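Rule-based calculations on the coordinates, nothing more; no lab input. Remember, it's a predicted structure, so these values are computed and weren't measured experimentally. Cβ atoms are built from the backbone, for glycine too; each structure is taken alone.
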Structure I
Amino acid sequence: MMPLTFSSYFAGGPTPKFSFYHIWKAYQVIDSQGPVGRKALAEALQIGEGSTRTILDKMIREGSVENTRRGAVLTERGRKRLETSGVLTQAVELEGITLGKHNCAVLVKGMAERIKLGCEQRDEAVRSGATGATTLIIRDGKIVFPGDDNFPDQESVAPLRRAFELEDGDAIIIGSAFSYEMAEKGAVTAALGIGNQSRRCWTEGTTLLSADTEADDLKCIALAMHELVGRLPLAMRSKNQYGVRCEEGEVVDSNYSGPVLEEALKKSQIIRRTAVSGPYRGVPVVVVPIMRKKEAIAVIGIFDITRGSFTDLMSRAKKERF
C-alpha cells in the first residue's frame, strides 16, 4: 500500500486551482455519496465547477470514474485505488499532543522511513490552512515521535490504536484546526506529500547503460523518468535483458517487455502507435531507443493513459505483454 499520488493531474499547462487534497477528496466523496453530480461535488470540494470538471475528466480518462445519468461513480479500478491507497482518516481526541480544537488523524501505511522529524509534514499542513500537525511513527510496537523512542506516553495515544490497525513502519499525521474540515485538509495534504518525496532508488545503482543492463540497475532511471512525465505508466528494458514497468510512482514489474519495446530495439528507431492488446490496450504508446554506435542498447516507453480507452486497463493481468 502506498499514498495516492496524482502528479499526472498537474503535468503541463497552467497551474490548476486545486491541489492533491481535492483529488483525494473527490475519490472519497464519489465513493461515499455517488452517484454525485458535478455541482454537488464542487460544493463538497469547495472549489469551482471548472476545477471540478478538470478533476472529473482526468478521473474518467484514467478509468477511475464513470459518468452516469445520475452522476459520477467510482469504477472497480477507482475503488481499488482508494481502498489500497494506504491513507486512512479518523477524527480523534488527544490531550497534550495537538494544538487545535478539532483533530484529524491520517494513517499512512509503511511510510515511516520517509519521515525525518515531522517538520515537513507540519509545514505542509499549515500551508493548507491547518493550525498545525503532529507526526508520529510506529516503531517496535510503540507510537513515538520521529527521532525519540521514549515519547509520547503510550496511554495518551491509545485513541490512535482504537482508531487504526497499526504496524511497525506506519506513520500517523494529526492535523489540528478550528474546524474538522481544515484539520482533515492539512493532515491529508501532508500525508499525500510523503508519496511525492524522492526515492533513494533514484540516486542508487549504476546509470551506465549497456545492452546487458539488468532490471535492478534500470529502476533508478525509470522511476526518475516516470516522475518527469507526471507518473504516466512507463516501461524500460535493455537489449538483452527484460526490464521494469512503473505505475503510480512504483516499480510494478521487474521482468517486463513487449512487442513495441522489442520492435524499437530491432529497428533502432522511435515507434509510435496505439497498443492493440495487453494491459495498455487502446492506449497510445511511444517507445524511444537509447543508441550507442548506431545500435539500440535500451528502450524506454511511455503510455499516455490520458488518451484512448482505459476502462478495463487495470483489470488485466499485470504481466501480460502488449
Structure II
Amino acid sequence: MSHENKIKVLTVVGPTASGKTALAVALAKIFDGEIVSADSMQIYKEMNIATAKPNDEEKQGVVHHLMDFLPPSEIFSVADYVKEAKSIIEDINKRGKLPIIAGGTGLYVDSLLKGVKFTEEKFDPDLRERLNSEYREFGIEPLLEKLKDIDFESYQKLERERNPKRIIRALEIYETSGVTMSQQIKNSLPEDTPYDAVKIGLKCEDRQKLYDRINLRVDLMMEQGLLEETEKVLNKPLGATAVMAIGYKELAPYFKGEKSLEQCVEHLKQETRRYAKRQLTWFGRDKEIHWILTDKWEGFQDIVEQAENICISAGISKKPWKE
C-alpha cells in the first residue's frame, strides 16, 4: 500500500496511571479527533472504577469508541478488537476526523497497527478453565515451563512480560491447533501496514514516581467505591477475558475472609505496579514511539504542548486536519 493511501492515526500509549486518557482527550480537541480505546478491560459494562474508565466529565465531550459496550460474561479477543477497531478507524477517517488510539493493552495496539490477519480462533472452554485453575493454584511458573517445551520463541518473550493471560493463550493455541503462537504470528503478518501511525508514549524518568502515582490511584479508587464495585462484579458470571482484570481478584480474599482489607489493597497496588512494569517492557521494544517523560515537565499543559509539537512535526495539522 502506498504511503498516500494509508490512514493517518495517532496513538497514545504507556503504562497504567501515566495520564494517557487525559492526553488523548486534549489532543482530540486540538486535532479534531475521536478516541478508539485500546484497553482490554474498559470494554466491559459495570467494570468502571477498577479499570479507570473515564467518566463523562473526563471525556470532555470527545467521542470514545470500543468502551463500555460488553457484559463481563462475554469473551472479547484481540482478533475481535482488530476487526472492530479497523472498521471504526475507517469511519472516523471518512468523516474527516483524526483517529486516536489510546490505551495500555500493547497486544491490541500492535496487532491493529500491523494489520495482523487472524485465522478463526478455536476455543475450548474446558481447556481454558483447566489452565486458569492451574494458574490460580500453582502460579505462573509451571505454565511457563510448559510453554518453554513447546514454543521457546514465545517463552522468551512471555517469560519477561510474565502476563498470565498471554501465557495461557499461547498454550491454548498450541493445544487446540498444533501450531505455536510464534509461528501463528509470523503467518499472520502482512507485507505492509494499512496505517501511517504517529506514536506517543508517556512514562516517568524516575520509575518510583510512576509507582507512587499507582499507589495513590488505588487509594482514590477505594474512596470512589472500588470495594462495593468488586462485590457486585464478583457476584456476576465473568468470562475468560474479564476474569483477568486487575482490581477484583486481588480484593476477592477479603470477601472470603482469607485476608484483611489492608492486605488485599496492598496486594492490588503490588499487582498494578507489576502490570505497569510489563507494559513498559512491551512498549519499550517499539522504537517508533516518541516518549514524553512526564516527571520532567512542570504541569499537564507542558506535556500537551510536547505532544502537540510531535504531532505537527509528523504531519498532523490542526483542525480541520483533513480537507
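When distance in nm of label points 7 Å out along Cα→Cβ at positions 112 and 144 is compared over structures I, II, which one is greatest? Before the final figure, lay out each step's value.
Working: I: 0.8; II: 3.0.
If we compare distance in nm of label points 7 Å out along Cα→Cβ at positions 112 and 144 over I, II, the biggest value is for II.
If you work out relative contact order in percent (Cα under 8 Å, 6 or more apart) for I, II, which one comes out largest?
On the way: I: 15; II: 30.
If we compare relative contact order in percent (Cα under 8 Å, 6 or more apart) over I, II, the biggest value is for II.
-16000 is what came out when helix-only ellipticity at 222 nm (-39500 (n - 2.57) for each DSSP H run of 4 or more, over all residues; to 500) was calculated for one structure; which of I, II is it? The partial results should precede the final answer.
Numbers: I: -9000; II: -16000.
Source structure for this number: II.
Identify the structure, out of I, II, from whose coordinates FRET efficiency 1/(1 + (r/R0)^6) of positions 248 and 264 (r between Cβ atoms, R0 = 25 Å, to 0.05) was calculated to give 0.55.
On the way: I: 0.55; II: 1.00.
Value 0.55 for FRET efficiency 1/(1 + (r/R0)^6) of positions 248 and 264 (r between Cβ atoms, R0 = 25 Å, to 0.05) corresponds to I out of I, II.
Using the calculated result 4.5 for distance in nm of label points 7 Å out along Cα→Cβ at positions 136 and 296, pick out the matching structure from I, II. Spell out each step's value before the answer.
On the way: I: 5.3; II: 4.5.
Checking each candidate, the match is II.
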